[in-house]
Each structure stands twice: as structure tokens, then as C-alpha cells.
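There are structures below to look over.
Every read-out reported here was derived from the displayed coordinates using simple, explicitly stated rules and does not represent laboratory data. Small disclaimer: the values here were computed from a predicted structure and weren't measured. Cβ atoms are built from the backbone, for glycine too; each structure is taken alone.
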Structure I
Amino acid sequence: MIRVEVREVTMPGDFKRFAKCWWPIYADDPHWVPPVLFDLKSTLSPDNVYFKTARSRFWMAFRDGEAVGTIAATIDEGQQHEEPGVGYFGFFEFVDSTDIARALFNAATAWLAEEGMTVARGPYNLSPNHEFGLLVDGFDSDPSLFNPHNREYYQGIYESLGLDKAMDWYCYWMDKGPVPKRIEAISERFMSRHPEVTVRHMDMANYDEELMWFYDIYNDAWEQNWGHVKISKEEFLARGKDLKQIIDPKLCWWAFVDGEPAAASITFIEYNQIVKKMNGGLFPFGWYHWLFGRSKVDALRVFVLGVKQKYRRMPLGAPLYIATWKEGLTRDIRGADASLVLENNVQMRGALEKLGGEIYKTYRTYEIRLDADA
């Protein structure tokens, strides 16, 4: 008889075996992008500033002594202010076995329930401000930067555990081509009628101040989005510092109204094309791909576009889209991914579809009640 054992593990001491458990799960999956281990180790370390306002626990599953799955559970203080009783699960990886998945999930949800949580929601690695979502459609291509990938059998096992859909998120793809005339006309008409509005790209010499501009826009513009949790200033600054090395200022744009930062968009080159070749590490050859692989990247990743709520009646997104599109035309790329977009974000979906965007991947957030009597 096969024996399944679930053990709690701690970070950073057990990090290597926790993360290395995933390689066999994805051994025959050509679209998995292995995480950069030194970066992920820093994320899961108790020294991560995120854990000043959150608590996480971690477990691994073993079958006859072999590591066959992982899971984490998180209680985020910001989430408790927004939706008391909602806890997160994530890093939920497992071989094709409902029994193993159930054993892991039971360990994580038991701890959440002991801590007073009434709902488990995920997958979040660790929170909505980190990598999240279960891929349920679009398994025929690699994930874009900051998006996860999972085995196709995960969805069926999730649902067999009693997890229900809470929300879907879409990835849009836009082929490289001429500037969309409809959006360009909207942008030109708007800018000609509103001299108080100016647009420029990011100034790296002023990076620290501009990072704080985006902090204000981010927490304001996303405040009403389903599931959004405000990020602390300390964590935001730490993550902004980490991202500085991959920022291309010509792909990051500001819109100002009477000098006030009112909207912003951030686009990256599709670094996952490089990260995939690194296979989790810098050595022996990962560093080479990181330093010399950028010129071969053939796609962009539209990461965020946000407008402060008080300026939502102004089409500030249009000039930001057009500025990014024109910059993209100067590059040797196939097109761009824009994600993740809430299924109920009609305004953003409409804008992307006017740009010719088509949904090519769908991610899902699941949840389950932990209080049986609810």
C-alpha cells in the first residue's frame, strides 16, 4: 500500500527541497517556466517585508519517501481589513493524484480554520499582489512574465476537492501591426482638447520619486477591483527596487493632469523567454542567458495600466496605449500580452478589444467555505 505523508516545512531551511519538488511534476511539460530560485527564496524568507503584515505556513507531501507535492497557506492582514475571514492557499503543486492533493489541501485549510478563517481562496503565491491564478485554458503556450503555469489536470482535482470558481482573469494577445486608428483618433482628439494633460515616459534619473507616484496610482486605481489588497509602502518600495533592473523607461508612460500624475502604464519585454532557459538558476549558464538573451526576446508584456479614480471620466488610457504601441513598432517583436484582466472589467476589456486584442489564456481564482454550517 502506498503511504502518503504530509509534513510541515519551514523557510528558508527547507526551501530547496520545497521548490525542487516541482521539477519532476513538470518534467514533460514544454510550457513550464521554472522560477528563479534565488529570487523565490528571498520571497519566501521570513525576512521578506511582506511577512511584517502576513503569516504563511508551508507543507510538503511524500509518497513512499518521495516528494510529490507542496502547498502554502497565508493570512494577510490587509485582506482581513477588506474581507475578514478570507485566507489564501498557494504554491499548490502535486503529481496527478487526488489523494495527494487532498492531503495537502486538508493540512493547509485545517491551519486556516484554526486561525479563524472561514474561506480559503487561491491559488495565490502569496497574495493578489504576487503571482496568482490557476490556468484553465490556454495550455499551448508559455505563460507571460509574472503569470503562473500549471498542469492541465489541476482543474479537475481542484473541483473534486470542493473548490468553486470565484473569478476568472484573462490574458489578451495583440499582434504587432499598424497603430489602431480608432484608439489613435480618440487619443488625438482628447489631447487636442485638453492642454492640461501631458504624457511622457519614465525618467530613470528620478526613479525613486516616480516609484512613489505609481504607488499612489496603484492603490487608488485598483481599490475597487475584486480581490484587491492594498500593498504596504515598504513592500512596494522593496519590490520596485528589485524591478528597476528590468524596467525599460521607453515602455513605461505617465499621464499628468495639471502636473499631477493621474495615470500610468508599465510594459516589460517578455523576460520569461530568458528565465525559461535559466532553468531556475544563474549557474552554470543562467547568467549568460540573462545578460545576452534580451536582444532575442520577441514579445512585450503589458503589465499594468491604471487611472486614478477621480480621472476615470477622461480617456487617459488612450494616449498611454498609443505611446506604448508606437514604441513597440520600433522593435523586432511578434506582439504583446496584456494581463491579467478581470472578467468583469468591462472598460479594460473593451479597450483591449478595440486594440485588436484576443483572449488566449484564462486563469481562475477558486474558493471554498471552511465553516461547514455556512
Structure II
Amino acid sequence: MQSISSIGVRKRNTDAVYRFIYSQERVSVRDIMEGLDLSIPTVNQHLKQLQALRLVTSRGVMRSTGGRKARAYSIDTGSWVTLGLDVTLRSVSLVAINLPGRTVHQRCKPLPFRNCSEYYREVGRFVAEETRILGAHPQDVMGIGISLPAILSGDGQFTVNAAPLGEMYIPLSAFAESLSAPCSLHNDANAGGYAAFFSMHTAQAYDKRHLAYLSVSDTVGGSIMIGGRMYPGMQQHSAEFGHMTLYPGGMPCYCGQRGCAYAYLNTARLSQAAGGGLEAFFRLLEQGDAGCMEKWEAYLDDLTLLVNNIRAALDCEVIIGGYLGRFIGPHMQTVQAKLAARNMFEKTGGYASACSQIEHISAVGAAMIHQHTAVRQLIARADCPENITG
């Protein structure tokens, strides 16, 4: 019988091989061997296990560098899917992602939030119908990550404050009773930051890159990623950027304080200025509407004040996402110029960028967090490679 320590080493190495392949599009046995300092027999053993778990597949060969072409291994794109839900006050967005994290299905359903059994049953029916349309078999669904604008308990089993939804306590079990797959709760800004990190950084540098994600939507929040891991804080309250004080004694915030960044930066302020949605505001802005241009200039002053404060505190990249991320890209040169003027250490604002490429980013991030946890658990539960059957 193998010792517990040897089994633990094997499973850690299997997980390392998976993460190495996840970080690349295609790799060879030699790439893994050199990248992780493992022997060829050990690499082959782990690949056999990962293939049996339907996490990795072998398709084609690597580009020739002379001699026989090496077999290519990559993450299996056609096996598992994971669902993500983003719950807001007015709607529910659903995405399905494959193992590499690419969105393969998405849908948004207008559904005002209500903390009652009928609401959760309606969410369950929505998920069941979209899963049917996707054509995913229940045994191929790793689970469901659920993002919502709330502070969660330390164990993630319930919310301790979901004020943007008009509630305090929302238990995970309320969703779980109407869903047919394992599910987990995630703060929406944390989920968005997770998706931004893993989509915008080369995987080889995951353990060396750090960023702050600023989510600007109907709510304002964020997340902090350190070396590919989320920093939650002592009480799960990290990166509450929306409640950093911009103007002491300023406009009231729903939290009961005054002058919070939320009061000045929530995107409803822009939508109301245009008498419609964000699309309407930026359309009028592009057309040169004087009122929108004045509103935008003041808004950017407040936004860059907050981003500069984040940079001063954390000294890392800052990604601007949420609803605003979809529209701010063409204005980033102006944003960076304003940041450079505020920067006391270096006259550049190049550390800030827009996350505009991911639709339903919080739903994607919730799915990714759930998926990455599920993969680790799948590997940890796996039998010895020689006992696994395909």
C-alpha cells in the first residue's frame, strides 16, 4: 500500500500537470517534463489519469523541430461544462463555459429578484431549459457558480449583506433546492475579477501577476488577485472599493455613510443622465451631446480619483470592468492621462486598462471559480492511475 505522503505527492503533481496544460494551448510530454521537472514515466502516468478523468485530450502533433513530431496534449474542450449565473435586482444571466474557460452558451432573462420559493423555482426552470438547449448531459455538468452583489459568510453558505438586492440573508440552499447540479455562491465583483485575471494574463505568469479589479455597474465593488489567488480579507470584505470615501460628508450611500465612491460612480447615474441605459448615454456622448459630455468629464474625475487611490494602496494593475468596462475602452487614453496627472510616483496611467471583452463577466467568473474547485476535487478523489478505467 502506498503511503499517504506518496499519494499526496502524486495528486499534487497531477494537479500541477493539469494546470501546466491549462496554461498553454498545446504541450508535449517534453514540455511538461522540462516545465515541471518531472520524469517522462511520471508525466505519462499523470496524463493517463487526466485523460481518464476527461480533463485532458491528445489531438494531433506538435510543430516539428526536427525528427519525429511529438504528440500534442491540450485541455479537453468537449467533455465537461460548468454553468454560471449572475443574479441582479432586475435579471438573471446564464453562461456555460468549457474546461478552458471559453463561453459556449449564454442567455439573459429579465427576472426581478424576490427572496421567495417561487423565484428560486423560476431560476431552476431557466437553468434546466438553457441546459437542454445547450445539449449538455447532466453527468457532464461540473456544477453551477452563482454570483450576486453581496458579502458572503466565511464558508460561502449564505449572504450576510445583500443590500443591492434588498435583502441581508440569502442561503445557498435556497438556490440548491431548485438546481440539479452542485452549486456555490460568489460575490459578483470577486467573480468578475477572477474572470478578468484568467482571461487577460498569460498563464505562465499567473503566480507572478497581481491585479485589482474595479467593477463599476449598478453597484461598485472589486476584487484583488495575488499570484492567481483571490485575497478575501479577514472578514471577506476586501476590495469594497465602492465604500471607499471619495468626499467626506458628500452624497449619501445606501450603506448609511456619505461620500462613498458608489454614490458617485454607479452607472445608473450615467443612464439617468441620458434618460435610458448606458448604451444611450455613450451614444449621446459620441454624438457630442453637451450635457453628457459635462457629466462624463466630472464622472472621469471621480473615477480616476478612486483608481489612483487603489493604485497608491496596492501598487498593481487596475482593471476597470463591470457594465462600464464594456464602454470605457475608447476613452482609456483620457483616463490614463488623468491618472498620470494624479500619479506621484510615475507620470503614467498605463497600469489601468479596460476589461471589455467578456460579456456577463460575473457569471463567467462564478463558473470559473466553481470549475477550478471542482477540478481540484475531482483529481483529489481520483483512484490510483492504474485503477482508473476510461
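Brief remarks on what is shown
- For -12500 (helix-only ellipticity at 222 nm (-39500 (n - 2.57) for each DSSP H run of 4 or more, over all residues; to 500), calculated) the corresponding structure among I, II: II
- In this comparison of I, II, the computed figure 20.3, 65 for Rg and Dmax of the Cα atoms in Å, for residues 25-160 alone is attributed to II.
- Ranked by distance in nm of label points 7 Å out along Cα→Cβ at positions 73 and 305, structures I, II are topped by II, which has the highest value.
- Parent structure of the calculated result 19.2, given that mean projected area of the Cα convex hull in nm² is the read-out and I, II the choices: I
- Mean count of other Cβ atoms within 10 Å over residues 41-48 - structure with the largest value, from I, II: II
- Computed 17 for relative contact order in percent (Cα under 8 Å, 6 or more apart) - originating structure among I, II: II
- Set I, II, criterion distance in nm of label points 7 Å out along Cα→Cβ at positions 105 and 121: the highest-scoring structure is II.
- Which of I, II yields 0.00 [FRET efficiency 1/(1 + (r/R0)^6) of positions 33 and 337 (r between Cβ atoms, R0 = 25 Å, to 0.05), calculated]: II
- Among I, II, structure where mean count of other Cβ atoms within 10 Å over residues 209-216 as derived comes to 25.6: II
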